[in-house]
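Asks: Quick heads-up: structures coming right below.
What follows draws every value from the coordinates through simple rules; no lab data is involved. Bear in mind the structure is a predicted one, so any value in this text is a computation, not a measurement. Cβ atoms are built from the backbone, for glycine too; each structure is taken alone.
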Structure I
Amino acid sequence: MAEERNFLIHPLYIIITLVLAGVTSLFVGFSVAYIYSRVQNGLPPVELPPLFFINTVFLVAASILLVRTKRAYLNDQTRTYKVLLWVVFGLTIIFLIFQIIAWQQMLEMNIAIAGSNLGSYLYVISGIHFLHVIAGIPFLGYFIYDARKRLVEPASVLVYLSDPDKKRRLTVLSVYWHFLDGLWIFLVLFFLINRLV
C-alpha cells in the first residue's frame, strides 16, 4: 500500500466536483434551451415514454444499493459487499437496455430526432445521461474485479478493507452514481412539469 499523503482536500474530490459541475451546467443549458425553443416557437411539450418512469425505479434502486454496498464495505461484510456490487452492475445494465427500448417507444410515439424540435432535446438530454452512465461502468467493473481478486484470504481482505484509497474511491463512485440518479429524476420531473405548464 502506498504511503498516504495528507491533503486539505484530496485531488479525487476536486476532480469529481469539477466533473459534476461541468455535467450540471451542460444539463442546465439544455433544459433552458428546451424551454426557450418551446416558448419561442409555441410548441407543445414532449410526452415521456412509460419506460422513462420504470428506468427511474432501476436507478433509484441502484443508488440505494450502492449506499448499502459502502456500508457492507465499512462493516467488513465482504460477501455482501461483492454481491451488492454485482446487483448494482446488473441494475445499471437493465437501465441501459430499457433506455434503448424507451427510445424505440419514442419513435413509435412519432417523436423523431429530425422530425421534432423538442423531441430532439429529449433524445440529446437522455442520450448524454446514457453516456455518463456508460462512463461509470468501468469504475464499477474495477471494484467488482478487484473485490473478486483480493477478497479471498484473510490477509488480503484485511489490506483491502483497511486501504483508505479504496474507501475514498468507493465514496467518489457513490457520489457519481447518486448524482446520475438525481440528474435522471430532475430530467423526468422537468419534462413532466413542462407537460403541465
Structure II
Amino acid sequence: MLCGVYAMITIRQLRYTDMAQAISLKKLCWPEELAGLSDVQLDSEREFAFWTAWMNAAEQNNDIRMLYGAFDGDEMLGVAFGSFVESKDAPESGFELNGLWVYPQHRGKGVSLKLLLTLLDDFYRLGARQIVIYNFHFSSSNSFYRKFGCQVIGTEYQTEDHIPVDIFSCDIADMKSRIVESLAHIAAEI
C-alpha cells in the first residue's frame, strides 16, 4: 500500500457540492488538453449544468455513472468520471472514462492512478471488461494512456476547431495490473 503523502489520498464519490470545484478543475485543464490548438473557452455555468444533469440522470437513462474525487482532507486533488459505453467502441462490456483531471501541483503523486483504479475496479465488478477513452490527439495525456496498455482504435474530430480526438480501448484487467505496478514504483520511491 502507499505510504507517506500518498496514503493521505482519499477517493470518494463526488457530491453535488463538489461539482463547482470539479468543473473549475476541468476548466483549468482544458487549455492543456487542447494543446494550444484552439481558443475555445469553457463556460463554467454551462459545464456545471451539463455535468450535474448528467450525474443526476443516470437512473432515468438506465446507466451507471460514477464521479469520484481524490482528496487530502478537504482539499480536492483531482476527479474522474465514468459511465457505461453507449457506442460502437465497446458495446457490450465496456465503460467510458468521461473525464480525468488532476491539479497540476498534485500530478506525479499517484492521484490519477488511484482515481482510475477505483473506476476500473467498480466497473469491472459490474461486468465491464474494456475501457474506452476519448482523448485529444495532441494532448500530453495520450502517452499516459498508452503507458497503461491502451491502443487507439479510431479518431474523430471534436470542438468547433475540429481537433482530432483519439479513441483508446484497453482491457480492464491488463490496465489494472499496470496501474498497480506503477503505484508500487511510486511508493518505493518515497
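Asks: Suppose you compute distance in nm of label points 7 Å out along Cα→Cβ at positions 106 and 170 for every structure in I, II: which one lands on 2.0?
Replies: II
Asks: Figure out for me which of the structures I, II the number 3.9 belongs to, where distance in nm of label points 7 Å out along Cα→Cβ at positions 74 and 178 was derived from the coordinates.
Replies: The read-out was computed on structure II.
Asks: Moving on to the next point. For distance in nm of label points 7 Å out along Cα→Cβ at positions 66 and 154, find whichever of I, II sits highest and give me its label. Kindly include the intermediate steps, with their values, before the conclusion.
Replies: On the way: I: 3.5; II: 2.4.
The maximum falls on structure I.
Asks: Another one. Using distance in nm of label points 7 Å out along Cα→Cβ at positions 18 and 146, single out the structure from I, II with the greatest value.
Replies: Sorting by distance in nm of label points 7 Å out along Cα→Cβ at positions 18 and 146 in descending order puts II first.
Asks: Given a computed value of -29000 for helix-only ellipticity at 222 nm (-39500 (n - 2.57) for each DSSP H run of 4 or more, over all residues; to 500), which structure among I, II does it belong to? Spell out each step's value before the answer.
Replies: Values: I: -29000; II: -11500.
Structure of origin is I.
Asks: Identify the structure, out of I, II, from whose coordinates Rg and Dmax of the Cα atoms in Å was calculated to give 16.0, 46. Write out the running numbers ahead of the final one.
Replies: On the way: I: 19.7, 66; II: 16.0, 46.
Comparing all candidates, it corresponds to II.
Asks: Work out the source of 0.8 here, i.e. which of I, II gives that when distance in nm of label points 7 Å out along Cα→Cβ at positions 82 and 122 is computed.
Replies: Working through the options, I get structure II.
Asks: Given a value of 22 for relative contact order in percent (Cα under 8 Å, 6 or more apart), point me to the structure among I, II it was derived from. Provide the component values of the computation, followed by the final result.
Replies: Values: I: 32; II: 22.
The read-out was computed on structure II.
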